[in-house]
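What follows draws every value from the coordinates through simple rules; no lab data is involved. This is a predicted model, so every value here is computed, not measured. Cβ atoms are built from the backbone, for glycine too; each structure is taken alone.
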Structure P
Amino acid sequence: MRIFDPHIHMTSRTTDDYQAMYAAGVRAVVEPSFWLGQPRTSPASFFDYFDALLGWEPFRAAQYGIAHHCTLALNPKEAGDPRCLPVLDELPRYLLKDGVVAVGEIGYDSMTPAEDNALATQLRLAAEHGLPAMVHTPHRDKLTGLRRTIDVVRESSLDPGLVLLDHLNETTVKEAKESGSWLGFSIYPDTKMDEDRMVAVLKEYGTEQVLVNSAADWGRSDPLKTRRTADAMLKAGFTEDDVDLVLWRNPVAFYGQSGRLVLDVARPETLHEGNSILRGGE
C-alpha cells in the first residue's frame, strides 16, 4: 500500500514518526505552513520557518524514504496581526521555489475583514504563480465559513479545480463538492473526523477528488491516521484501487497541478560519524 499524506505538520513530529509512517506505507507528504502555537512577533520568524520547510524538513524526510513538499502562506490565525502582514509582500519570492506545490494554508479562522483580505490576496498570488491553493475551513461555524470561502474563491481568478477545501466534515461536504473544488478531510483521534465517519462520507459522496490527511501537529493527533483510514475502507468493502485513488492518486493529481511534484526520493548517503543527521561539512 502506498500513501500520500497531503496535510501534515512534520516540523512538530519526531523522527520516530517518520520511521513509523514509512513502515505504514507513507511515501510522500505535503507540509502546509501554519502558526507556531503562539503568536509570531515579526515577519522574520516566518521566513526562517519557510526556509526550514524548503531545506531542512525535506532532508529529514528523505532519510526515511519519504518525499516532502510544502505549501507556503500567511496562515489564517495570524492574518489579522499587523506585525505579520509584511509576509504578503515577501511571499511571491518564496512561491517561485521548486518545493512549493501550493499556496497554503489560507482561509478563515475568525472570519474577519483582515482574513478576507489575506485570503483574496493569496488566491490572487496562487493564480499569478500557476499554483493550487490549500484552504483551511474554520473550526468554528464551519458551514458559514465554507460558504464565505466559496464566495471568495468564485470572486478570484483561480479555477475551483485548483482549490482544496480542507478540514471538511458531514455538514460541509455537499456544498464543497458542488463548488467544483477538491475535498480535504482531516482524521483525528478526538476532534474533526475519524476513520468510520470518513468511510461513511466516501460511501455517500464517492472517492473522486477526495483527499484524506492526518493534519498531525503538536496537539493530540496521529500521523498514522491515513493508514488507519485505508484499513477502515478495506474493512468496509472498498477495493484496493479505491484506497489507492483516495490515499495516493488523488493527492498526486491535485498537487501535480503545480508541475513541481517529485516523488522519487534518494536517501542521503553521507552521515557524520554514524549520526542520523548531517553536521557541518560542505
Structure Q
Amino acid sequence: MPLIVMCGYPCSGKSRRAEELKAFFEESTERKVHIVGDGSLGVEKNTVYADSQKEKNVRASLKAEVERKVNKDDIVILDSLNYIKGYRYELFCLIKHAQTPHCLVYSLTSHEESSLWNTNRDAAEQYNQDIFDALVQRFEAPDSRNRWDSPLFTILKDDTLPVEAISDALFKRKAPPPNQSTQSQPLSSANFLYELDKITQDVLMAIFNAQKTSVPGDLIAVPGASEKIELTRNVNMAELRKLRRQFISYTKLHPTENTGQIANMFVQYLNKSLH
C-alpha cells in the first residue's frame, strides 16, 4: 500500500497535515494508517539534530520502520523533516522494490513563520534556535521534476489539504516498475561478486585520478559506464570508499544478472549520493 512522505521545515505543520491525512484515509478507505516519525521513535530533537551520526541513525531507523510497515493492506505516512534529497531518493528506491505508489506532501512555510511557530511551542517541544536555523539552511526543497519527489503536493499554511487529489495519486496510479537496481534477482553468475568488486574499484580510481586535473562541475567518464560522474566538489577517497561499501552491500542483496550494468548503476548511485 502507498507511502506518503511528509516534507518541510521544522515546525511547518507537517504533523498536523499527517493527522488530517490519517483521519481522511481511515474514514474513506477503512484501511489502517500508520504514522512513522520522530515522535514514534521518542527522538529528542535537539540532541539528535546536533550530532550528524545520531541524525543519520535516526533516518536509518525511520526508513527501516517504513520498510517493515509497507504492505498490501495499510497506508504509511512518514512524518519527519525528510529534508535531504538523497534520503528521499532512498525512500523512492524502497517503494519501487515494494512495488507500491507514493507521493510527497510538502508543507511550505517561510523561515520566519516556522521560527515563530517554534518559539510559540512549549519549551520542551522547541528546537534550539541554532539547531532550527541549521536545519533550515541545509533543507533541500523537493522538485517535482525529480522522480523521487513526484507526485508532489505543495501546501501553504492556510490551504485546504487536497485529500482527493492525494488519494487519486496513490490509488489510481500504478506503482513505479522495479528496475535493475531495485529488483531482487537470483544470483546466477558465480563471477558476480568478483565483477562487482573490480568494477566499483575501477570507477573509484577513475574518479580519484580525474580529480587531479578536473575542477568541480566537470563530467568525469569512468570505465564501463555510458553515464558520467557529475562532481560539484572534490571528494576524498575515504568518502568514495564508504559509498562503494554501501553500494556493494545493497547490490549483494539485489544483484543484477547483467554485470555490464554495474558501472552505470554505481555511477547513478554516486551522482545521487554526492549531490
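Computing FRET efficiency 1/(1 + (r/R0)^6) of positions 23 and 87 (r between Cβ atoms, R0 = 30 Å, to 0.05) across structures P, Q gives 0.25 for structure P. Please state which of the structures P, Q yields 20.1 when mean count of other Cβ atoms within 10 Å over residues 79-86 is computed from it. So the calculation was done on Q. Each of P, Q could give P(r) over Cα pairs in 10 Å bins from 0, in percent, for residues 159-246 alone, but the derived value 13, 30, 22, 18, 15, 2 comes from Q.
For which of the structures P, Q does the calculation of distance in nm of label points 7 Å out along Cα→Cβ at positions 47 and 199 return 4.4? Of the options listed, only Q reproduces it.
Source structure of the calculated read-out (Cα Rg over 2.2 N^0.38 Å, 1.09) within P, Q: Q.
helix-only ellipticity at 222 nm (-39500 (n - 2.57) for each DSSP H run of 4 or more, over all residues; to 500) was computed and gave -15000; which structure, P, Q, did it come from? Intermediate results must be reported in sequence, preceding the final value.
Details: P: -11000; Q: -15000.
Considering all the candidates, the number was obtained from Q.
Among the shown structures P, Q, from which was the value 0.90 of FRET efficiency 1/(1 + (r/R0)^6) of positions 71 and 231 (r between Cβ atoms, R0 = 41 Å, to 0.05) calculated? Write down the numbers at each step before the final one.
Values: P: 0.90; Q: 0.55.
Considering all the candidates, the number was obtained from P.
I have 3.0 for distance in nm of label points 7 Å out along Cα→Cβ at positions 103 and 143, calculated from one of the structures P, Q. Which structure is it?
P
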